[in-house]
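Where a number appears in this text, it was derived from the coordinates with a stated rule and is not lab data. Note that this is a predicted model, so its numbers are computed, not measured. Cβ atoms are built from the backbone, for glycine too; each structure is taken alone.
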Structure P
Amino acid sequence: MPKTDNLYSAIPADLPDELFETLEQTDGFRLERIVSRGHVTPESAWYDQPLTEWVVLLQGEASLRFEQESEPRRLAPGDWLRIPPHCRHRVEWTSTQPEAVWLALHYPEPVRTETLESE
């Protein structure tokens, strides 16, 4: 019988670092839960990921900054975005009460091919 779990359970009371937990993974994708409690990306660092990331904020609030944008984007529960590969971004702020709970799906960009119709 499959195990039932909850995205809001098993969050440690002491969270010195952001929590990244892989929930499911195959050759084609990785699904993870991220818990941020006031955590931010270090000042001079940027995430620069080789895969597409689709992320949704389930709880709490956060601000993300993209390198090519002058102002951070404020996120509330239910807000989601698709971050293309190598789109440099950083977490500028996350709430502490409640903590920010994210669900992130990482996957490769699909290979696009054009088909020609027979004449």
Structure Q
Amino acid sequence: MSAEQKLAEQLGKTLARARLAAGYAQELVAEHIGVNAETISRFERGAVLPTLPRLVELAELYQVPVSTLLRRSSPRAIDLAEELADKLSHLNDADRLWVSQWLTELCERLRQSAAGGRTAKKPHR
């Protein structure tokens, strides 16, 4: 799968989640931006990438920044870090620290596993 196809697939999933979060049916979105419902379906399936002007229209309709749609569709570490920072900002200090410690440990175990290091231990019950 090409990088463009991967982006189209991820962006499609992000657009579908944003549409559902906004409470819209594909038909309503299509009507609002002046396309047919199949076009919205193709965007959400990742069959085709929306143009930048269409992406702006969708972001306006869903009331989210265009950058959020793109960031949530990106596998880049910096984009994922921004998304996690946004999620963490809604937690209290203790929960933020707990999530940070948990995520740090998880990433270290996955890194070691991918590098052929020791296997991750099962958590104690």
Legend entry - Source structure (of P, Q) for helix-only ellipticity at 222 nm (-39500 (n - 2.57) for each DSSP H run of 4 or more, over all residues; to 500), computed value -22000: Q
Inset, instruction - For structures P, Q, calculate distance in nm of label points 7 Å out along Cα→Cβ at positions 51 and 75 and state which one comes out highest. - result: Q
Inset, instruction - Assign the value 22, calculated as relative contact order in percent (Cα under 8 Å, 6 or more apart), to the correct structure from P, Q. - result: Q
Inset, instruction - Compare distance in nm of label points 7 Å out along Cα→Cβ at positions 19 and 99 across structures P, Q and report the one with the greatest value. - result: Q
Inset, instruction - Match the computed value 29, 21, 12 of semi-axes √(5λ) of the Cα gyration tensor in Å to one of the structures P, Q, and report its label. - result: P
